[in-house]
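Bear in mind that the values in this text are calculations on the coordinates, not laboratory data. What you see is a predicted model; the values in this text were computed from it and never measured.
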Structure 1
Amino acid sequence: MSTAQQQAEALAAGLYAHQVEGIAFLLGRQRAILADDMGLGKTRQSVLAMRQARPEGPYLVVCPAAVKINWAREIEMVLPTAKIAIVGPAPAP
């Protein structure tokens, strides 16, 4: 079993098997694209992998405006003490 797989399995509480596999995939590479279908938990997997790979942070997430709040919510769930700043144009009134 690879180190990435062992690290991913240590984070497995409450995750599906495909999410653990996705985290192991991310941890086993310097750069990666997690291209699962919509709704399979890519955001959570990414946040967990970021935290495991570099616990001290900082992290930068570049994403479409439509999912900025979702990213913030997922980060807050995984890293409750994180300081989150959402930047970009203000939402339309």
Structure 2
Amino acid sequence: RMLRTRAADVVLGPSLDGGYVLIALRGPVDALFHNVSWSTAVVLEQTRDRARSLGLTVGVLDAWYDVDDADTLRRAAEESNGSRVAMWWRSHPGERL
């Protein structure tokens, strides 16, 4: 909605670990992803600061968890009962990460 209403050029969905689970852009902005310390607790902050330095407006959603390992995959499957992730998780009980 933020992109459609032009309230933001970039929308970030923060993850609980300092990164983000979602990024949406009005259009391509390659420079936004340069010099980011990927897989660290400052990814969100760096991306937000970089966007602002490029003159982009930034919208931020509520924080959420990202799926990085078996525990968070299980959590996603449990919280999204009818999803493909949940169906796969239930149909492959012996194939855990």
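Could you tell me which structure in 1, 2 was used to calculate Kirkwood radius over Cα pairs in Å as 14.1?
Of the structures listed, the value fits 1.
From which structure (1, 2) was helix-only ellipticity at 222 nm (-39500 (n - 2.57) for each DSSP H run of 4 or more, over all residues; to 500) calculated, if the value obtained is -8500?
The structure behind it is 2.
Name the one structure among 1, 2 that relative contact order in percent (Cα under 8 Å, 6 or more apart) of 21 was derived from.
1
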